[in-house]
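Please find the structures below.
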Structure P
Amino acid sequence: MKKLFALVLCVGLLATLFMACSKKEEKTTVRLNEVTHSVFYAPMYVALKQGFFAEEGLSVELTNGGGADKVMTAVLAGHADIGLAGPEACIYVYNEGREDYPVVFSQLTKRDGSFLLGRTNEAFKWENLEGKTIIGGRKGGVPEMTLEYVMRQNGIVPNEDAVVDTSIQFTMMAGAFTGGNGDYVTLFEPTATEVALEGEGYILTSIGQESGEMPYTAFFASQSYIENNPAIIQSFANAIAKGQTWVQEHSAQEIAEAVADQFADTDIEVLTMVAQRYKDIDVWNETPVMKQESLERLETVMITAGELNKRVDFNKLVDNSFAQKAIK
């Protein structure tokens, strides 16, 4: 009888242990929609690869929106829980007066990650753009607005001194340029380096270095999602903070190796070049916290482009509480 009791007790303990382990291993799925797929977002891919999301109990379902407007549509329609795009998308929705507007809770990058490419290996000066056509991306998107802002800062008035072509979709810009359209184009990595290595263009300058710091890409979710899922948002911010720290502490080659799975068609040597290029221009935020002056610069860019006529209340659009807890 004692042996039977001991056996039953043992089986019960094992079952309890098994259930506890199973419960511990369960992950909450978060649907994340990114604006495009680029090494520009390396800290996020590192967080996936290094298991930082898993450590926080999250399983990330990643999809590519192909544009900030499409990412925002996915978030507002409930097809994505969290969006990764330029905060300008949140500003537009906020100014429309939507009740359940999206709120930024973590910043990923702190300057424009695109590079200006030309057809010749010229000693580049901004006056070289005079009389030329630049493929700039979607009108009202941060890449296009930042390009115009930098042009104006350097004495070149868009569509007066030089044409900015906004008719070509973001994902088609490289193909349009290599196909013969335009004299210059702005491209993100790894596309910029790949075009250069193929001999189809020359990287001339960094738009981000010219424009200065601004919250170029950030994570956001609807107010209702954040209110109903604060633990998920906090865990997500924690994972991003770990990814940002990892990127700051590791070499370009180590970053390339960590994100290689995300770019299976790109050689590790190219990824290393790209990671180093981004390190050189200091493109990644050290923490997920967004600075008010940084958002105000973005708003200045938008106002200059004629896409914004009213600044937003920083404390309503941005909730830094999750990011601040993540770095403590």
Structure Q
Amino acid sequence: MKNKNEDVTILAIESSCDETAAAVVRNGRDVLSNVISSQIAIHTLYGGVVPEIASRKHMEKINQVIEQALSDADMKLNDVDAIGVTYGPGLVGALLVGVSAAKAISFASGKPLVGVHHIEGHISANYIENKELEPPFVCLVVSGGHTHIVIVNDYGKYEVIGRTRDDAAGEAFDKVARAIGLGYPGGPKVDKIAKEGNPHAIEFPRAVIDDAPYDFSFSGLKSAVLNYINSCKMKDIPVNTADVAASFQQAVTDMLVSRAIKAVKENGMDKLAIAGGVASNSAIRAALIEQCDKNNIRFFSPSPGLCTDNAAMIGAAAYYEYMDGVRSGWDLNAVPGLKLVSR
């Protein structure tokens, strides 16, 4: 294992959902290449991600994106120090493609293999563009499959203090988008049309869980939106799509921001980071920045391109795992329900 004064270069692979991605990352923070093959166009035809199609597309693209990532970084496989790969959580078939490719490359090249938790990757995306950010801090993770509040005590040391009890925030965005006729992917489309609406036109509920102040619940909010739309249709009242989108987004924003700020203040922190695909939402970002300014909290976020699934974030996370001596064996497998725990 190299010491902390030597450069460490990671070839990283990400295939947990519908993005086939590979990247080359040096020292956990410098991205030498970041290649993403998106499947959004094909899944849009079905209104959401079809796991079998996603797996097949990963198989078609995985070697191409890996070769492109090495080429863009002007590197050969012998130039990298380790192979990092997402092994969970995610779609099991999709994960298996990336894990299998990483294990094959590791075996053939003799390079160490480092399995990475997908959520750890999202958190680590903050290190890439915020070179000054170091633990401890609180991270709000908001994606299509996860909504967590995490205390990052150190690299690889995590404490999940809040999580959704039902739907993830991104999942709620997709379902509401479908209900109001926006289609897939829902998050960006709701964000865009919400700018034309009144966020206070409709008072949708904000769920509070008495025994778990940092936890979330979006199922009731989603149902309230659907009920509102159905009620309007039954009464032959026109539905203002922009107002529905804006009011729904405001309710999600209020829940996310209030709990995140509360977590920072009550846990003696002064730094808040955001991560995950929904972290690129403009209203959520603006509200977090405003509340952080009011409460003297330093706010960190990746650029929108690093919020969605990518391999650069996996390379960042893999670096800190590698430097801590973590090595995965040939028994590394896809774990679709993998929990985020400290190593």
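All of the numbers you see were taken from the coordinates with simple rules; none came from a lab. Keep in mind it's a predicted model, so treat the numbers as computed, not measured. Cβ atoms are built from the backbone, for glycine too; each structure is taken alone.
In this comparison of P, Q, the computed figure 24.8 for mean count of other Cβ atoms within 10 Å over residues 103-110 is attributed to P. As an exercise: distance in nm of label points 7 Å out along Cα→Cβ at positions 303 and 319, calculated from one structure in P, Q, equals 2.8. Which structure is it? Working through the options, I get structure P. If you line up P, Q by FRET efficiency 1/(1 + (r/R0)^6) of positions 183 and 239 (r between Cβ atoms, R0 = 30 Å, to 0.05), the top spot, with the largest value, goes to Q.
Here FRET efficiency 1/(1 + (r/R0)^6) of positions 167 and 255 (r between Cβ atoms, R0 = 41 Å, to 0.05) was derived from just one of the structures P, Q, and that gives 1.00; the source is Q. For the set P, Q, ranking by FRET efficiency 1/(1 + (r/R0)^6) of positions 95 and 175 (r between Cβ atoms, R0 = 35 Å, to 0.05) places Q highest. For mean count of other Cβ atoms within 10 Å over residues 71-78, the highest value in the series P, Q is held by structure P.
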